[in-house]
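Trainee: Structures given as structure tokens follow.
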Structure P
Amino acid sequence: MKKKISIIILSIVIGVISIIGVISAKANDNGISITINCPSTATAGAQINCTINSSSNISLAGVFAKYNFSTGILFNNLTTANGFTNPSGSNSTGFTIMNTNGFSGNVTLGTLQVTIPSNATSNQIYKIGLTSINPSDVNYNDYFLQDVSSDVRIISNNDKLSSLSITGGSINFNTDTLTYSTTINSSSATISATAADSNAVVTGTGNVSLNYGNNTFNITVRSEAGTTRTYTINVNRPDNRSTNNNLSSLSVDIGNISFNKNTISYKLTTKSSSVNISAAAADSKATITGDIGNKSLSIGTNTFRINVIAENGSTKTYTITIVRQSDGSNPTTPTTPSGNKNSNNNLSSLIVTNTNIVFDKNTTVYNLTTEASSTYISAARETTTSTISGDIGKHDLKIGKNQFIIRVTAENGNKKIYTINITRESGKSTNNYLKSINLSDGNIDFKKTTTTYNINVDNNIDKITIDANLDDSKSSFENGFGPRTINLSLGNNTVYIKVKSESGQVRTYTLYINRNDGRNSDSSLKNIKLSSGKISFDKDTLEYKVTVGYNVDKMKIEAIPNSEKSKVTINGNEDLSVGDNVFKINVEAENGKVTIYTITVVRKKQGQEISDNNNIKSITIKNHSIDFKSNVYKYTVKANEKELDLTITLDDENATYKITGNNDLKNGSEIKIKVTAENGDEKTYTLVIKKSHFGLIIGIISIIIIALIGLGTWLFFKNKKKTSTETYEANDFNQTTVQDLPKSLYDIPSSSQPNINNDINSQN
């Protein structure tokens, strides 16, 4: 015990001595430093601000110093920090910065403003420093410090090109001319460009695909200083493809038609039960689709259409209307089989070119695949008394599923239908979507089908890193338009991400990144009004589709901005063509931020109706069942997921839907599925989430069980623990005195020497 107390006292004494030593050391180290901090880079002729800072462990009253600049640096002024004065005034030689109350620690004394020479060259280094640095403390003691300086490297703001060219085209390049036009009769070209300054970055070059008509390409030069300049090349690719979509002949085997290539409608009357239609294109580069070959005729009116597609894609449709007259019998009533009429309705052969079909007369459904763009279907009947109708002949195949029907009618009227499903597969993937976009700053609600985004960042964000992931591993980023770090200018910055599919199609995602500069940045609309049709407007929804009837040949659009300071421009032809008509509404905020709203107006063909069907055919929820009925609009779903895996099938393929609220689901959360019909009518289905408490109950029970086990264990060991008490004698303490310690530790002046014995005895 005595030994333990001796060790404790020794440790205390040593600790006190150590602390005294540390304090003494700090007292002898004043730790005074004066520094100047300037921007690491600047442009020629720029005004820059440098801060003068002090760091001290003692209280200073002031600092004197002289300026030490590289040749050409001009002194502008010195602004002292709050609480400090500069009796020297605006002196280009030096300063005396004072605070009579004293200052210590890390403080800023003032801000020095200088001007970089206008003739400074790129990468030149300028020094801005202080010499003869003389701080004084509040006791009028002077200190003399070494010279300090800060280096400023000159960066270029040269954002010009020294050369610009495109293969197959001719442009007369001038470094100050920003827009060029040329004609290239090719499907692709290569853009090459060289920056006038080697430190500048050029984007927008490389191989580009050319569509027929006008193609616009932007080549952007970003200087080392962050300024940008955009050069534009407008490339016209002449459309030399044939426009001839005429027939050279059109005939039927049940009568004569007076064919003229410019006459597109014909009408015949017959008592025949079938017809064979033949047609030939006037241009070998055109293709024919539609009702070619043997066709069955019903009693009454039968309409057949023959489509002629020119090389350039333009289409002309010829129509043959055949009225079949009744022969006195009822053809809609199946003929009763008799021994006098053959009931054989089988095919003896079925040939589908460019596929691997294996025919069996008893197999009526065939699921086939091909990469070919067309097929030819031919069939032979097993008996001459039967007839064949349906999709006999040549057919163009679209990517995906194509269905064709062959009907065989026996002599006795019995029918058999052969169904041919052909899935055309692309030899190369056409997927040019992104899977995700992540930004180092700013928020983006990414959807792979949405290609335009508006992003806001704070004023202090001068660069942003874009991380983008491909949806298809076989696709690639266009050179210079992939993931990268972008220097941001104040106001609007436009960034392009271009994805090329394996098959060569390019999809462009556009990011409008607005760096706040204090001006109004609201580039949204308050409302959009249409002269015809309906849309459900939301300022954050940028793409709309509206369908109008054939009788609507004009569309007037009124766009109302949220801010009076915004400028609205509407691009598009008021005169509507049949099919898609695209209108772009550009909203430019006061600070230059631009938001583009797109409205696609679909004008129906003559005779086509606009559907008002906004029903859902089915709702499927992964791992959940739902008794869905299209006329019931609200359902309760018991689920504990944060998000439901929903599959929505619409009753009408021309309708669209939007799901909201399907995230961070809680008890009582509502998922809204809004369906918009082709005519703009809306209907909303609601899924109400009911959370299960089973997991919570199990958790509470588990906690109670664990608590009971812990309590039982504690009580068990408590009862087994024996109480032990160590007794110490007072003499154990009295026998330890200061004299037992080394003399070096207690050799203290007698006036301040403590009576350790008395202190310890008194404690006892």
Structure Q
Amino acid sequence: MFADIIIDIKHERLDKIFQYRIPERLEGELEAGMEVLVPFGKGNRRTKGYVTGISETCDYDLSKIKEIEDISREGVEIEAKLIALAAWMKENYGGTMIQALKTVLPIKQKENARMKRRLRLLLGEEEGKEKLEFYLQKSQKARARLMAALLDDPVLDYDLVTKKLNITLPVIRALEEQGVLEIEEEQVYRNPVKKTEQAAKKIMFTEEQMSAIRRFRQDYENGLRNTYLLYGVTGSGKTEVYMEMIRTVVEMGKQAIVLIPEIALTYQTVMRFYRNFGDRVSIMNSRLSPGERYDQMMRAKAGEVDVMIGPRSALFTPFPDLGLIVIDEEHEPTYKSEQTPRYHARETAVRRAQMEDAGVVLGSATPSLEAMYRARKGEYILLELKNRSRMQRLADVYTVDLRRELREGNRSILSRKLQELMEDRLEKKEQIMLFLNRRGYSGFVSCRECGHVVKCPHCSVSLSVHRDGTMRCHYCGYTRAKVTVCPECGSRHIGEFRAGTQQIEDIVKERFPQARVLRMDMDTTRQKDSYEKILSAFANEEADVLVGTQMIVKGHDFPNVTLVGVLAADMSLYTDDYRSGERTFQLLTQAVGRAGRGERPGEAVIQTYSPEHYAVETAAAQDYEAFYAQEISYRELMGYPPVEHLLAVLVSCGDEELLDKGCRYLREYALRVSGNARKAGEQKAAGQKTVPEDTRKRAAVIGPASPGIDKVKDIYRRVIYIKAPEYDTLTGIKDRLEQYIEINSGFNKMRIQFDFDPMGI
């Protein structure tokens, strides 16, 4: 017997299958997915690898085949179906197979099991009393104390005996040797979900909610495994719909994965699911200890969990019979990996679902253009919730022009309208959320008199201020000295927007000394349970005002919040990214949607220097349809995703001259192969033998250019962009580039990565 093995070395030249002989002692024990120890290379260095398959035949010269040394007893086995998913990820996102395998393996090694020990009395009542009398006569007080406790309760917790009764191990061992008791051990799994006594609330579904539930249930019971886009306004009850969909698959003996974009969402989400599914719910995130993470994977593998909740990595939970994957707030950029392979959880979830006969539900109040575009094309089934779950009206939104505020003498970050409404809410004992979409300082420069943003003359993006006092374009590299006077109106009130969450907290405390203020950002949530503590304190109305970054405006439901303030809408609007309009609309809509979710009506204030921008106007109106229509027209005009596809070739090197030379060669080769790749891709997609010559010209190569940050820790970076209407065309170009890089030693000193449809450029 022979095993196909991927060696645990990330080098592209070793990214292939190696065959090893399986020794007789491991036959029957060795399985696909196991981590093994093998001799590798000329020196037969002991190296780890993963078994991807087992066969009876050998594809190579038998005399050269080496033997597996052993199974790695510390390693964690990869499910065979996840190996297949890893192969798909490598093909579609680039990187090596070992990188893909380690991505689908959230737990890299085994952790020590937590054992629960008990003491069990082996004697009958009469024998036990005789022993107790004997110990008392001999003045063996510790033995007598333990014997008396066992007569009251024949099974005792070990920790109780040692800590509460102060019984030492030698005493326990002595009674064990005498046949008085035995020590029992049982493995227990660490469960990070803190149990609560909260009962499940009876939910009265709206007709829209029931329609979505019925459609999913009918499809599922009829064997249809579709991808659904659940588009519902903020507060429409998407989570309740998810739970009913999950209930459908759980009742059929299957399991569900629920992906959430932020760890901060875990607390509220888990509690809602726990009230419905009890101990069969678990979580997976980076805040768990290695032991907790390992235990949750093992519980899931053993079928002891029905629902796994967590961020992107939870997608690879090794469920035995996966039935449904839910991606909440599917528009969030955190679903895109920043490490090789740079996969997107949405596409990867759809692929895993296809492989395992499962369904997928994507949910959002502000769907990504990619998801809505596919729904409009019929690739996804669109389910809509146009009204809030209790038919509350959406928040009334006021847009405040900060240019006018300055002209009228208000230099505070809090507009007069926002201050007025905050005063009113504090008097009424209602809660307030203030949102600033970053904790640091903004990168763009704007005039507080006229709102003018200093832009690159060659690109439609803002210039960013650097520490050396220059302003630079992160697209074309244009540089100029930092401006001190507005080039539009001549005002000296121009500069960076300098307000962080901490400064906002101080301002609120000074302006409203009676207010109890909480702050939630990366600085206040470094500890393990800090998210839960802050959110639960605010939910329990222990604070009046919650100041925070974007983590506070996603998915949270606080019924007593009746006012939301967005302090600087422009911070995400003027970033050097074609998605900036989309992200701004999503953030603003999600933010104002936090207000008025309870019985009382809500209001929101959007503070901006660009009230006329379509992303701000449509967000204030909470009109997704209007935003989508305008944004998709821009994407069609410029050929950006989702209308076309984009491949970013990211190249980095410590030698800038060598880097630029290598990028020129890559660009020339990409230009040369783009036509052939397009032809192959379209033939593959359409099943055609020939493709018209003029279609080859539609693949475009742009760059090399400098990314947003072109030097990090003395490593220089460049990027080449390749646009094409078909995704298969880009994967074909990627494959050719990988081959070209492998056979040319000049690229050995460079790090080259591929990013399909990048979330930022």
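Rule-based calculations on the coordinates, nothing more; no lab input. Here the structure is a predicted model, which is why all the values come from computation and not from measurement. Cβ atoms are built from the backbone, for glycine too; each structure is taken alone.
Trainee: For which of P, Q does helix-only ellipticity at 222 nm (-39500 (n - 2.57) for each DSSP H run of 4 or more, over all residues; to 500), calculated from the coordinates, equal -3000?
Mentor: Checking each candidate, the match is P.
Trainee: Also: Which of the displayed structures (P, Q) returns the greatest value of Rg/Rh (Cα atoms, Kirkwood Rh) on calculation?
Mentor: Working: P: 1.18; Q: 1.03.
Checked P, Q; max of Rg/Rh (Cα atoms, Kirkwood Rh) sits with P.
Trainee: Moving to a separate point now. Please state which of the structures P, Q yields 4.0 when distance in nm of label points 7 Å out along Cα→Cβ at positions 375 and 535 is computed from it.
Mentor: This figure was derived from P.
Trainee: Moving on to the next point. With relative contact order in percent (Cα under 8 Å, 6 or more apart) computed per structure, which member of P, Q shows the largest figure?
Mentor: Top value of relative contact order in percent (Cα under 8 Å, 6 or more apart) goes to structure Q.
Trainee: Work out which structure the value 15.5 belongs to, where mean count of other Cβ atoms within 10 Å over residues 311-318 was derived from one of P, Q.
Mentor: P
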